[in-house]
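Down below are the structures I want you to see.
Values in this text are rule-based calculations from the coordinates and carry no lab data. All values reported here derive from a predicted model rather than from experimental measurement. Cβ atoms are built from the backbone, for glycine too; each structure is taken alone.
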Structure P
Amino acid sequence: MYVLKQFVKAVVLPPFVWLTLLLTVLVFWRRRWARRLLGLTIVLVLLLHSKLLAHGLGYSLEARYRPLLDPHSAGSYDAIVVLTGASIPATGLIPFPSIHSAMFRRLEETLRLYQIDPKPVLVSGGHANPFSPNLGENGIACDYLRRWGVRPEHIFSEAGSRDTFESAVAVAKILGAKGWRRYLLVTSAVHMPRSMQVFQVVAPEPVPAPGDFTTPEFGLSPLGLKPSEGAAQDVWASLHEYVGMLNYAWRLRFDRP
C-alpha cells in the first residue's frame with residue numbers, strides 16, 4: 001500500500017500531470033479537442049509556475065498555525081517531537097552528510113524551543129523513499145541536535161516510520177511507554193496542517209510549534225508575473241500537502257490503527 005501511494009502521488013502531482021496532457025496532445029494532434037487541450041496545458045503550466053498561485057496555496061496552509069514564540073504560553077508539556085525531512089548523503093563531491101534546508105529550519109526551531117525550556121526531544125521519521133537506499137536521515141538529524149548543544153540523554157530517536165501517518169502511530173507508542181502525554185510538535189509550517197490532522201487523532205495531545213515558514217508578505221512586481229522555477233517548487237509542495245491530507249482523511253476513516 002505504501003509503495004502504491006508513492007506511485008499515485010507521482011501521477012497526480014506536477015510535472016507528471018501536465019506531461020501526460022502534452023503526450024495526449026501529441027498522440028491525438030489531428031483531433032480538434034487535442035488542440036484545445038494544448039491551450040489548456042499551456043495555461044496549466046503557467047499557473048503551476050505562478051508566484052501568485054504559489055503564495056495563495058502556501059498562505060492557505062502556513063497561516064493555520066502561528067509560531068509558538070514562547071513555549072511557556074502553551075502550558076505544561078512533557079517533550080518536543082520533531083518530524084524529520086530530507087537529508088543529503090556524503091556522495092560524489094559532497095564530503096559529509098548534511099540535511100535539506102527545510103529540515104535544518106525544523107531542527108533550528110526545535111533547538112530554540114529546547115533552549116527556552118529543556119525537555120526530551122523525540123526525533124521521528126525514517127527513510128521515506130522505497131526506491132532509494134537508506135540515507136540515515138534520522139541519525140543525521142540527531143547528530144545535528146547533539147552538536148548544537150542538546151544533551152545526549154535528552155535525544156530520543158524513532159527511525160522506523162516512512163511517512164507522517166506512521167510517525168504519529170510510532171510516537172503514540174513511545175509517549176505511552178515513557179508516560180508522556182502533552183508535547184510540542186515541530187515541523188514545517190506548510191506541513192503542520194497535515195501533521196495535526198493525524199497526530200490529534202492518533203497521538204494526542206500535540207501542541208503545534210511550526211517552524212520553517214516560507215510565505216512572505218505578498219508583493220507583485222512586473223517581473224513577478226513571469227513564470228518562476230521557485231514558484232513551481234512551492235506550488236508542488238503545497239499540492240503535495242493537500243493530496244496528503246486527502247489520503248490521511250481516508251486512512252483515518254478506513255485504516256485507522
Structure Q
Amino acid sequence: VESCFKTVVENGAEPLAGPHELVDEHGIVAKATIKTYGDVVHSFICDENYDGVFVPGFREDSETEYSFGFKFIDHIVGNVEKGQMNHWADFYADVFSFTQLVHFTDKDISTKYSALMSKVMQNSNRYIKFPINEPADGLNKSQIQEFLDYYGGPGSQHIALLTDDIVHTCTQMRNAGVEFLEIPDAYYDVLKERVGDIEEDIEILRQLGILVDRAGEGYLLQLFTKPVQDRPTLFYEIIQRKGSDGFGQGNFQALFDSIEHEQGLRGNL
C-alpha cells in the first residue's frame with residue numbers, strides 16, 4: 001500500500017489519507033486513499049493479514065433468501081462535466097498507467113435530442129475498467145448533464161456487477177423487487193439478425209429485458225436497474241461476458257435510449 005500510494009502521488013494524484021491501519025477482531029487491513037473527480041475516491045487495500053468478510057466495518061449478509069450469483073465488480077462508470085473527459089482519461093493514464101480500451105464520440109452514441117462522449121480506461125490486465133462519460137451538445141439536456149445537475153457535480157453513474165448466469169441473476173433480482181429499465185420490444189425483433197447465434201433463448205431475454213451485443217470475438221449480455229436513489233443518479237448494471245472483455249456500442253446506445261426515455265417521463269428532456 002505504501003509503495004503504491006507513493007507512486008501515484010508522485011505521478012500527480014492528490015492524497016486524501018496516507019497509509020494507515022484498520023483493525024478489528026479479524027486482523028489488520030492497510031489502506032491509503034486518493035481523490036479523483038467529484039467526491040469519488042480510490043483506495044489501496046492490503047488484506048493479507050485479515051480473515052474477515054472484507055475490511056473492518058463490514059459483515060456478511062446471511063439473512064437474504066435470494067442467491068444472485070454476483071462474481072465481482074466488472075466496471076464503474078463516471079460522469080464528468082463537459083470538456084473534462086479527456087482530462088480524467090489522461091489522469092488514469094498518467095497516474096495509474098491505464099490504457100484506453102474504446103472511445104465513443106457524440107456521433108456514436110446519440111438520439112435526435114441529446115448525445116454523450118465516453119472513453120473506457122483499463123489497467124494492464126483488464127480487471128479494472130473505468131468508463132468516463134461527458135455530456136455532448138444536442139437539442140435538449142443530455143442525460144449526463146441531468147445526472148450532474150441532480151448529483152451536484154461529477155460522480156459514479158453506475159456500478160456493473162458480473163455474473164456467470166444473467167438469466168438466473170435477473171430472475172432473482174426481479175423476484176426481490178428490483179426494478180429495471182424498460183427495453184422496447186422491437187429491440188428483440190431484430191436481435192438475431194444483429195448479433196447472430198447466441199446460446200440464450202431470445203424470448204426469455206425479451207421477458208427479462210436483457211440486452212445482447214457483439215464485442216470482440218464474443219458477446220455480452222447486460223441489463224440496468226432504475227436509479228436506486230430518490231433522484232436520477234446512481235444505478236446498477238448486471239453483466240455476463242461470453243468471450244468478450246469489451247463494450248458493445250449497440251448496448252451502449254440501447255442504454256442511452258432507455259435512460260433518455262426515463263428522463264422524458266421525468267419532464268427533464
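Observations
- Looking at distance in nm of label points 7 Å out along Cα→Cβ at positions 31 and 231 over structures P, Q, structure P comes out largest.
- Between structures P, Q, the calculation of distance in nm of label points 7 Å out along Cα→Cβ at positions 127 and 167 yields its largest number for Q.
- Origin of the value 16.8, where mean projected area of the Cα convex hull in nm² was derived from one of P, Q: P
- When FRET efficiency 1/(1 + (r/R0)^6) of positions 71 and 247 (r between Cβ atoms, R0 = 25 Å, to 0.05) is computed for each of P, Q, the largest belongs to: Q
- Entry that produces -7500 once helix-only ellipticity at 222 nm (-39500 (n - 2.57) for each DSSP H run of 4 or more, over all residues; to 500) is calculated, selected from P, Q: Q
- At a computed 3.5 (distance in nm of label points 7 Å out along Cα→Cβ at positions 119 and 199), which of P, Q: Q
- When relative contact order in percent (Cα under 8 Å, 6 or more apart) is computed for each of P, Q, the largest belongs to: P
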